[in-house]
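Novice: Below are structures written as structure tokens.
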Structure 1
Amino acid sequence: MPIDGILLNRVVNNIKDELPLKINKITQPTKYDFTFDVYGKKRTKLHISCHPVLNRIHFSDLKRQPNLELTHFLSILRKYYDGAIIQNIEQIGFDRIVKMTLSFRDDMGVIVEHTIVLELMGRNANFVLINEDGKIIDAFKRSGNFESNTRATFPGGMYTYPDALNKFTIDNLSIEDKHISLREKYEGLSPILAKEISFRLETEAPETIIETLLTSDTLYVSEHDFHILPLTHLEKEIQSFPLMAGLDHYYRDIESESNIKSYTQDLLKVIRRELKRSKSKLPKLLDELDRAENSEHLKETGDLLLSYHTEAPNGLKKVTLNNWDGSEITIPLNIKLNGIQNANDYYKRYKKAKTSLKYLHQQIEITQDRIDYFTSLLNQTEIASLEDAQEIREELIEAGLLKEKRKPSQKQKKQRPNYLLIEFDDKTTIFVGKNNLQNDALTFKIAKKEDLWFHAAQTFGAHVIMKTDEITEPKMELCAHLAAYYSNARDSANVEIFYTQVRNLKKIPGKQPGMVRISSQQSFFVNPNYAIIEPYLP
């Protein structure tokens, strides 16, 4: 959900308490997002987003990877504001408009002041840079032109604020308001906050509600909704966080989901395409195998035609002969061939069918492996983190199923696979492979021969490695539940889990990464329970 004017008021006041702030570095992690590394009383990051849905401003402790591409707007920001000082920040009324005043020295050493205006208004969100004369230097989202009579955000034009709505401010709230539309009367209210205030007016004094809204520095999160007071009317579980940390927490999860969904879109398309092809191919191969395995009648027909070839001269489409058991049989013929030639044609078809048996068995095995493999990839991708998805992309590129997007000139350092590492205690470390590349690395590069290996039986899933000096039931149980959860069987009941020492595993030549052959193993059963593994997940 977006930040409304009331919540924004508390964010702005929190930022104001930290001023002045010197801008040390400006980056642009995504198309819509900008991060100012700043320091004043402490070093932190001021995050600004013009995303159509997630537009906002707040302090952030998250490390975001900067985009390698230098956009035009980022170059303008850096040109003017690298090293600048944020002197003031204010909100225009309770509207979703924030005005920041920045000072810096120009090329002549003269101190000048510029203004940044953030219009955090949904899909119209904008980030406007204004010089000391009130003229627009540039805007994240340009609109209009010099000749336009409507409000414009165009370089060189004079900046004007969006039209005010002329509503009351929330400090005028009264008991009589519980039966009216609060959003129509008061500025800065989102639908969810208006409902909460109406709900509270039934039992709380307006002054109490006003004080909370104007002083709260706590963010209360109820699933997908949040605000600076508990949303009690939703009757859902509520988590509380310090304001800035809460916004970081909420948007980190939302951004992660959004980024993963965007990043995996083409991966899922390729995986589903290949899975569909293999599933479509398998019944055809099985049908061919059935015909090949039941081809003795072709040889018997050839024998019959050879014995009675004089009764099947050229030009016949079919011939009816007495079979070896005395019954009559009608045999289709090639009108261009005589009896002996038609017999030889049936022998050839019989030989071809028998010869194809080995090939068909191989193709069925390969196709079934591909179905299992792409089913596994689909499962891995659907629960992948962004780092896991990047490794799945590498796997598909190496398999020739995806083209590499990276430019040849951009050489990136090879990083270790993003496997899950759990420090169970000072004697035990557990590793979990969440995709095929991670499984391969864990089992054949990181694990030692005496380490224990866990895997869901008869299905694709995680390789779980346990390094320990002491094997206990709780450790075994955790490893088993991890193996079950990160497998195709995680929604099943009573899942069998294999476990063995790594010394009993061997790679299968020609198979996909992570495929192993087990020489000996033991097993036990678990009912997958997310509550058991949740405390150990990042």
Structure 2
Amino acid sequence: MVSPLNNGFVIFEETVGPFGAVDSYYVNCPASLLQYYSMAMGLLTSLNLNNLLAQTTFFDLSTKLEMIEISHSESHKQFVQTVGGNILCGSNAPPRPTLFGFYSGFSMTNMCQGVFTESINPSVMHQVLAYLAMLSSIDNQLLESICRLEISYSPYCSGQQNDTVAYIENFVQPILTNDVITKISLALQEIEQLNVSRIQYLSYNAWAQTKLFHIKILDSNDRALQFHGWCLIFEWVVGDREVVSFAGDNGDITVMSAAAHSFSMDTDPNAIPRSFSYVSQYSVQYVTVTLIGVSCWVVLWTIYHNGYMESKNLFCVNRIVGMSWIGRPLIFFRSLTAIWLLNTSPLTLAVVGHITHTKSPPLAWYTALLATSELTWLVYVLNDIGSCLTQQYTPKYGFESANLTWFFAFIWTMFYPQQYSASIQRTCSSIDMDFELICESGVVAIGSANRIGISLAIVLICVVVSYIYERRKAPCLPPRFSPPLILNAQSYYMLTLDDWHYKGMHYIDKTSAIMAGILCFDLNNRWYVLDIKTWHVVAASKKPLGYDMTEQDRRRLEQALPLHL
């Protein structure tokens, strides 16, 4: 700092303390003030959303884009000039009459040699909140006094302010809760305890005398100035202004900064993690396309072979094709994506007049029925893995467990649907104060980890209970025929092959073989088989059938593949 100090710095040292021995403290908004702002904003938003007349009235309210204030107190005396408003710069600004407004306070955008005029940019919402906080003592005289605080006084100002007060009295006051009124009183007390003020360096008698002038943010002796004070306070709440306390050897002073309006920027799409969602999407698409392709092949093959197939096997296309053509890992992943989607609330953006809001419409019963059927993918995986233990009971309890899971998941989803939750609370962590802060402004939860756990529990319980029931129902169930090498466990246990055997040899129709991942054709009395599960090709002689069967059975088995080649 260059010596000699200007008059403003001298006054600062006398009031607070010598430079080098002054501490600065960042002052947070009082909790009651934040609670009042949050509750009042929620009340007004809900009112305007649900009452179209109130919404129309609200958006018809007008406000000045910028208010430049003057004070009725000492600074308004004749021959008084302001020579600075930035407490960090002293009285370095060119003198000008206070009738033209005050100089701006300290801010990250205000330079000491710059000349900036203090102004307030209240939104309609902030004006409503300010009048709501002063509602008990508003009259026409007060509204006129508020208007005359501005440099550019307009004869229409009083009427505009009266419209705002009328909106509060007609729509807001009837639904105002005692909690909001209590928060107003608490906020007023806490702000007064902080003793927040704005400062101006005032010059008297053409530089002969300079004084540090304090303007209390909420002056109980100046009701008109309180309106501007509340507007400033709400700019503090939303982060456009800051409050800093300077404490030194001689005293302390708590000062509100000038406005430094926040700026907005588009989110960098590259910063949003999408890799896992793309993997999930492409996995589901692969499974779906494979199922559709194999199903079309099954239909064409059934027509080509004149319907010689086991029709009961069509009831387990997903189960058999999934395990044979796709495999457990992708089917398991498909089941997880199904669980995630089932327990995710769909959010849509709705417009009501001038207001947008999110809606989470409940699932229609047919949509819920289709969505809950996706849980059966996990049942198929568990049936397949557990078949080494459940063995001949697998076809008995497999269908039951899938249907039970579908039923209970549907009932649960219809009666206890997933509800989204949202909260707004900014939390920041400093990585490097000179570089960046990482902040979270709020959380919108569209899913629930608890519901995912419940979904998994439904699947496990249905599988275990179904197996125990079938085991107790038939404790001595005979085993199936010896397992062939070309069928996996799911195909071996779940395909219906009871009517496809001759003299101890079991057969599988060519259509069901496609479902089981077996591509075969016969040529010159030889079978040529491609097992897509292991990518092995097998060639074997075609054994002739006897004549001790009906002609229809003979035609049927002649086109069927022996399971034990």
Structure 3
Amino acid sequence: MKNRLKLLCAAVLTLALTASAFADVKYPDWYKGHEDEPQVLVNMGQAFDPDHPAPDEGMGKNGEEAFKWYMKAAEAGFPAGQDGVGKCYEKGIGVKKDLAKAIEWYEKAGAGGYSSSLYAIGNIYLESEKPVRDEARAMEYFIKAGEMGHIAGMLMASDGYAKGTGVSADPTKALEWMEKAADAGNTFAQYMTGAYYDEGKGTERNAEKGFEWFLKAAEGGHNGAKFAVAYSYHAGDGVEQDLAKAAEWYRDPAEGGDVNAMVNRGNILAFGADFKENPEMTADAARLFERAMNEYHRPDAANNLAYLYEIGRGVEKDLKKAFELYILAAEQGDAGAMYEVGRAHYLGDNLPKDDKKAAEWLTKSAEGGDEDGQLWLGILYYKGTALPKDDAKAALWWEKAAEEEQAEAMYRLGIACIKGIGMKEDKARGEELLLALAEDGDADAMTALGIAYIRGFIEGGMKKGFEFIDRAAEAGVPEAMFQKGANLKPDASANSDPEKALVWLKKAADAGHSGAMYAIGAMYWAGDGIPEDREEGGKWYELSEEAEKLEKQSPRPFFEVLLD
């Protein structure tokens, strides 16, 4: 009994002290004379509310007082007060937590036009544990709030339709709600609406409309949208390509720590045609790559930085550092760096010659999807160096690289198709591949086509063949210059012109072509269309022998398989 009396006395004392304390509270001037105004009552509640950012006006935050003032406004039928009471019951501010009563008061506020209260009910149903949790009812309230213009309600309605939360998934309705929030000016919604149109979710893909929404969000300060605008300009998707604008839009996300923006901006500044000759820009690119490599461990950034050190762009040329970085990037999984390391080991260029390591790295590069790695792995299989000779595997890897439009792979595959190297002959496809390259100005492809037409590997005839040989000769291909010169020799064709023949043969000879040297020797020795000069002819024969020895030590141009 004594203990109960002690507890009762303590409680009475506490209440007395609290009442005394608040009796001394000085209410703000804006309260005086407005004691019966509902908004002022709400303002008082917010001043006391520990969960509200409003200043306490020197009164101190106190949940019980907040609840009291909110209730006064609520009982007067004021929606903001009813919302405040609902919040107190929801979060246990100054009163015991009671979700049922929270919903009851929020309902009253919602009926009075307070959309945020309906949104709050949606959150209670969505985030509570069972039995209160009810995703379908949550969506009902989010939709109600959204219909009243509540942006967060619109976003949650969109999210529900996107994920199928409480409703059947419906990307079209998800887009509709997202676009409503976007129209209301929410930058996140504008960004997401752009993504819906850009990706064709809930609608047909419309990259132009997607870009318009990205731009609105970006101009409103949304960093993700800034990246999207930059990428659109970078890729020319939804807007005309403009690398300068792309680089500028990448700037803020890059500085803010978006590693993709760092690498993409770096790529433009280091390799874009309008930037790569600008030392300030390339130096900035190197800094971006270095940050992406060091802070985010991006292997592609390490690979790009390695290349800059290799060629001395934006940084001082340093081959040792370049290949240290290539190795780092390769070990971290960058397929392009694997190619660089493998090729260097194969050639013994900047790294020790090591056929085993070359094969290992080029295989990893090729399997990782790098088209240059695929080309070179095919070359290793074709040559039978570093790997057992296997023409079928060579052709297979050239095929994969050609699918990525790797020019040398297309060239090699075209010749392989014509000659049936590692595959069944497919002369039509071989011709198609070589013609595509020749149209783009590839002189080796022109030479291969010329030889193939002249020798009858593909239909087209001598005339067509020499048209390609002439174009390749003008481009400086030694074999083409030799073929052109040989065709102008006496008795070689109806268009013989010994003087022009000698000019072209000497051009080929100057480029080290042993056959051209031999042909010049033969013309002088026999006086074939030119004055006979056996001494001069003998000199050219000797030069031809020396050049042939050198040719045997050097890789043959691949089109020479058409000469065998």
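Novice: Which one of 1, 2, 3 has mean count of other Cβ atoms within 10 Å over residues 325-332, as calculated from the coordinates, equal to 10.1?
Specialist: The read-out comes from structure 1.
Novice: Can you rank 1, 2, 3 by distance in nm of label points 7 Å out along Cα→Cβ at positions 229 and 261 and just name the one with the largest value?
Specialist: Largest value of distance in nm of label points 7 Å out along Cα→Cβ at positions 229 and 261: 1.
Novice: With helix-only ellipticity at 222 nm (-39500 (n - 2.57) for each DSSP H run of 4 or more, over all residues; to 500) coming out at -13500, pick the structure among 1, 2, 3 it was computed from. Write out the running numbers ahead of the final one.
Specialist: Values: 1: -11500; 2: -13500; 3: -22500.
Derived from 2, not from the others.
Novice: Comparing relative contact order in percent (Cα under 8 Å, 6 or more apart) across 1, 2, 3, which is largest?
Specialist: 2
Novice: Can you say which of 1, 2, 3 returns 22.6 when mean count of other Cβ atoms within 10 Å over residues 317-324 is computed?
Specialist: Of the options listed, only 2 reproduces it.
Novice: Thinking of 1, 2, 3, which structure, once distance in nm of label points 7 Å out along Cα→Cβ at positions 133 and 429 is computed, gives back 6.3?
Specialist: This value belongs to structure 1.
Bear in mind these aren't lab numbers, they're just calculated from the coordinates by the rules spelled out. Just so you know, these numbers come straight off a predicted model, no measurement behind them. Cβ atoms are built from the backbone, for glycine too; each structure is taken alone.
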